[in-house]
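Next up: the structures, one after another.
Please treat every number below as a calculation from the coordinates, not as lab data. Just so you know, these numbers come straight off a predicted model, no measurement behind them. Cβ atoms are built from the backbone, for glycine too; each structure is taken alone.
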Structure I
C-alpha cells in the first residue's frame, strides 16, 4: 500500500495536514513541506484536505454513537473533529458494565478499520487525557488526581505555547502542577491553565453540548437483522409509541415533540420529528403523525444497507390529566380541530398552517400577525380589538393609492378612481384619526415571525432526514412589509359607500393648505 497524506495551504505554502501509518513510518509528519515530503517518499499519494467535509462526516458519525448513549458531543479542544464524548451515566449496565461497554465501543470501530482509543473517567478532562496518553483505563470517581499525575502536561488540552513554557520550567507531567502557587502559574501562563487543571480534577464543572436533543423519555428497539422498508419502520414506531405512552402515563405527563431516530448500519442517522398541537401520550395519535410525516419524504427515504436500531424520544413535556382517554380529551371542545391541525402540519410542514393573532397596537396593518397553529403563544388580553371601532372585513396588505375628484376640504372625496375604475361616492362617515407609533420608526412589518433557533418546538437539528443528499429549506416567513414611514405621522380614515352599495375604508395623509398636497389611499373593504 502506497503511503498516503493530506495537504493544505498554510501561510502560502503547501504543507502536510495529516499522514497515515505508512507515511508516518517513512518519517513524514504533519506540517512538513509537501515538496520535501515528495522528495523523501517519491511514491507518496497526496490529496488536498477538505476540512468542512471531514467535519460534517464526523458530525454524522457522532450522531450514530447516540445508539450507545443519548448524550453525545464532539469535543473540539484539539481539533474540530476526532474526539467524541459520551455521557454513559445510567447506561453502562445495559452493556454489562463500564469495562464491557468500553471494549464494545472500541472494538466495533476497530473492526471498521478505524484507529481508536478510549477511556472512562468522572470528568471530561480526565477522560480525554487518559484516552490519548493511557488508553483503555477506567478511573473511578475521586481517583482522577492520582490517575493523571504521571501523564504529560499536554494532556490538559493546553495551547502549544503554554506546553512549551511549562516544559522550559521543567514541568512535564500533570502531577508536577499539584501544590504549586496557582497565582504564579496563572500570571505566567494564563487563566486557561488553572481552568483546564480544575476541570480535569473535577473542581469546576465542564459542560458539554449534545449533538442531538436530550430526551428524558424514550423507547428503543434493536434488531438482530437490519430492516429497510418504511412500513417496517412505521410498525416499529407504533410499538415504541405504546411503550413510550405507558412511561409518560406513569409519570403523569405528555409531550408535544417526538423524534424518531433511525440508526443505519453504515453509521448514519435519520431523524424524523413531529410536533403535536397539545401535549399527548396517545400511542395511536403519535404513530399516525409519523405516518403523515413519512409521506413528506417524497421518495427521499433511503435505508442504506439497513437499519439496526430505532429510538422514539419525547421532548417538550408538560403535565396531562390522568383521566385523559385520548390524545386531546379536554373540555374546550376543540379536540377534532387540534387533530386536524396535527395531521395537516405533519403532512405539509409546521409553517403550512397558521393562525391570526392580535397584536397590541392601533396601527391597522400591525394589528394582527400569523403564527403556526401547533406552536401558539399566549394571547395578550390588551391586544383584543375594540368592538366599538369600525374595521373592514378585508384589509389590503399594502394601502393602495387612489385618485380623487371633487375633493371637499377636510372631508371625504365625492369620486375616487382605484385600479382604473371610477366610483361615485354617495355616503361617508368619519374621520377617525390614527397617528404613527414613533417608537416603531424604521421597523419592518413582519407578517409571520420566523421560529426561534434552538427552541424545543422547532430545533434545527431535528431534520426530517440526515443523509448526504441536501434537503430544500422550508420558508421561515411568508413575507415582510415595507419599513414603517415615520414621516406618515397622521392618517384620517373615512368609511365611504358608492352608488353600487360597496363600502370602502380610505384614509388621507397630509392636510389641505400645506406645502405638499394630501394623498389618498384605499386600505380595506367592508362588503
Structure II
C-alpha cells in the first residue's frame, strides 16, 4: 500500500526528507507544501531574506548532495551569472563560500530534479506553492492538512519542515526590525545611527544590508575598501561581550574521529553523579592530547566546566575586537593556503555534536552551568564566519562606519515609536533605527502555528513537543507516531547546536528511517 506523506516546508529539511524517503525503495505519494511562491529555496536563501552581499556560512564540501554536489551545480551555471554573484567562474572550489541567494537557487534546482526522477520511478509527487498550511487535524484513519487557499488532503504521515520562525514583517516599523528577516531587505534605511543587537553572522549580514544602501565595497588587489556616500551613516554592533566571531578555519573534512571524547565515553558520564564535570574531564583530556601547547597556554589543567569559557575568551576580551579580527584573518588565510590545521580549534569543532548528546540528561542546575560556559565555547567555535565577512567588517571600520559596543550583563533596552534606547550604566545610546539580529530562539508547544495540533500538545502538559529518536511525536493522542518534527526551533532545547544544512540532512535521514521501517525508540529527555 502506497504511503501518503505530507511535507510542510520545502527548504533543506523538506528536500532532504524527500530524498531520504525516496532512497528507501518504498512506493510513496508525497505532497510538499510551500508557503512562498517558489518551492525549494528555504527562508535564509530567499530574496525576501537575503541579497547578493550576504554569504552562506557553508561550503560545497560540507553540503550533503541532493542530486549533484553544489560545486558540480556551480560548474553548470552560465559564467555571466556567476560573475554577477561576484564569483570567478575559473576559480570555483569546494571550500568556497558563496552568496546565500545562489545556494537557494541550487536547492530549488535540486528539488525539481529530485521530483522529476521520483516521478519517472513511479512515485506520486505534488508541490503546492503559495500554500500556507493553517491546520493539521487527526482522526482514526488519517491526518488532514488544510491550507489558507482551501486545499484539504488526507495523509498517513506529516513531516514538519517549517524551518526558522521569525516575527512577521507587519511587526516591523521604520525604526525597529525584530529580526533581519522582518522586511529589512526591502526597507529603505536612512543614513542615521543604526543599532544592531548581536555580533554574529546574522548581525554582520544586517550591517551589510544597511551599508550597501549608502555606499559600496571596492577591491584593490587583496585589500577591500568601503566608499561611503553619506557621512551620517553610523552602525553599531552590540552584544554582552562585544566580541566578533572569528574567521572560518581550515581543517580536514570529513572529520577525523576523536580519541577520548567518544560517544561511549560521553554516555558513560550520564551514569555518574556529576555528568557535566565528568564530561569536562573528557574535553580536557581530548584537548591536552590534541594540542598540548594550547592546553599549557590557557592553564587547562587548573580549569573546570565553569571556568573554561573565561580562559577560552580571555585573550580576545582583552584585545580590541577589530585588531583581533585583523590578526585572526591573517592567520586563517595563511593556514588555508598552507593547509595547516590548528589542532585545538579542530578538536573543539569535532566535539560539539558528541557533547550535545548529554544535554537532555543534565539537571536544571547543570544545564544552566552548561549554557553559561561550555555552550558559549562550542558555539563560538563552530559559528566561525567566512573570511570575506570579516574583510567587509574591517572595511566598514576603516571607513568610519562601524563600531562595536560591549553591553556587559546589565543593560536596558527601551523601544519608543521613533527610536530605541540602550542604557549601559549611566550612559544612554539612541538609535533612530534598530535591528534585533540575535537569531532563532527555541520554540515550544505554545508556538505551534497549527491550532488543532497546538491544542493537543498543550493538553499533554509538556512545554515542548516530546519526540522519539526518529523525531516522531509521542505522548500526544491522535498524533503520536504520525507527525515527525523536523522543525529546528522546536528541537533546540535539547539540541542546542542543531542548526545548519548538515543537521537537516541528518535529521531527515532519521525521520525517513522511522517512516519506512516503523522502528521508533524514545529519546531520553
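Structural remarks
- Ranking I, II by mean count of other Cβ atoms within 10 Å over residues 265-272, the structure that comes out highest: I
- Read-out relative contact order in percent (Cα under 8 Å, 6 or more apart), computed value 9, structure in I, II: I
- Among I, II, structure where helix-only ellipticity at 222 nm (-39500 (n - 2.57) for each DSSP H run of 4 or more, over all residues; to 500) as derived comes to -10500: II
- Comparing Cα Rg over 2.2 N^0.38 Å across structures I, II, the highest figure is found for I.
- Structure from which 3.2 was derived, distance in nm of label points 7 Å out along Cα→Cβ at positions 41 and 129, options I, II: I
- Distance in nm of label points 7 Å out along Cα→Cβ at positions 49 and 369 - structure with the largest value, from I, II: I
- Structure with the greatest value (metric FRET efficiency 1/(1 + (r/R0)^6) of positions 257 and 361 (r between Cβ atoms, R0 = 25 Å, to 0.05), set I, II): II
- Test item: mean count of other Cβ atoms within 10 Å over residues 313-320 calculated as 12.8, pick one of I, II: II
- Among I, II, structure where FRET efficiency 1/(1 + (r/R0)^6) of positions 201 and 289 (r between Cβ atoms, R0 = 30 Å, to 0.05) as derived comes to 0.05: I
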